[in-house]
Structure P
């Protein structure tokens, strides 16, 4: 399985952990999604799923790479994405951990829609199979965490009703679903009402 590996060039400034106040509410939602198995770890040890919230303009805080296996996270498990470039396949971040492999997908959502303040990427096989192609769906040819995926997400926002559903599936990312909203609560509830 092609999971959990960072596919972009990352300029990571390793710093002290982010302040607790910056991650507190996001971490509460991460825990809720973990408890319903939307985030976690596969038997082979590869973690899946990530959560983010806008910190300012196009900057955002995201759970770090390889954190899906942790039952609970703290400040050291989050990074702040400061900048990105799809064409260069590049992400700049800071924090005690490196940003998630899905950071570029989160980034384009924040870039395209200033009113979006929370983005959650989860995995659920049954829901993915049920929703694939019935909700906005990225093509199978676009792998996770890639410029191709970022560009396909932009196309979804231009050509589908994804702003109404606030949910889309990724045909090229087995089990992968994205939800987003103006608040953490809105993004989270998009997912929880599917259970």
Structure Q
């Protein structure tokens, strides 16, 4: 089973604190999907796998992304940490032999979301941003979780808008896919 293979891989290649985040994300993704009568099993699995490449160095992320043609936007070259989803999906497919394209697509785009996400994938997207330790670290996130329990897409739109505004204030890179998600969700 993929979950067993993933857990073994995590123990070898992923730091313990990252595994804990991935488990919290998986649990919250499953809860949100269940609340909205969506595919909780897929949301859980995507949450459990979403950050398998997060701790790779920028140079390694960039190297793998270039070799595998995983770069979609110039901003990803400027901020290679944005590539951890793409590289993670590649690892999941090639090394862990995941064949579920919906899971792979969700992990590929979990950082920004994607306007072609399946409904359950939004539960994983939000769970990554709103898991308990992240809310504990930043109380500004809690209203998004409360909204997500009522409406995933309202929470997605509010969260992405908030994050874009925050990044504008900091004069930080804004991934174009985030803006596309908002545009397509109007």
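FYI, it's all coordinate maths here, none of it is from the lab. Fair warning: this is a prediction, and the values are worked out from it, not measured in the lab. Cβ atoms are built from the backbone, for glycine too; each structure is taken alone.
A few notes on this one:
- Top of P, Q by mean count of other Cβ atoms within 10 Å over residues 24-31, largest first: Q
- Source structure of the calculated read-out (helix-only ellipticity at 222 nm (-39500 (n - 2.57) for each DSSP H run of 4 or more, over all residues; to 500), -21000) within P, Q: Q.
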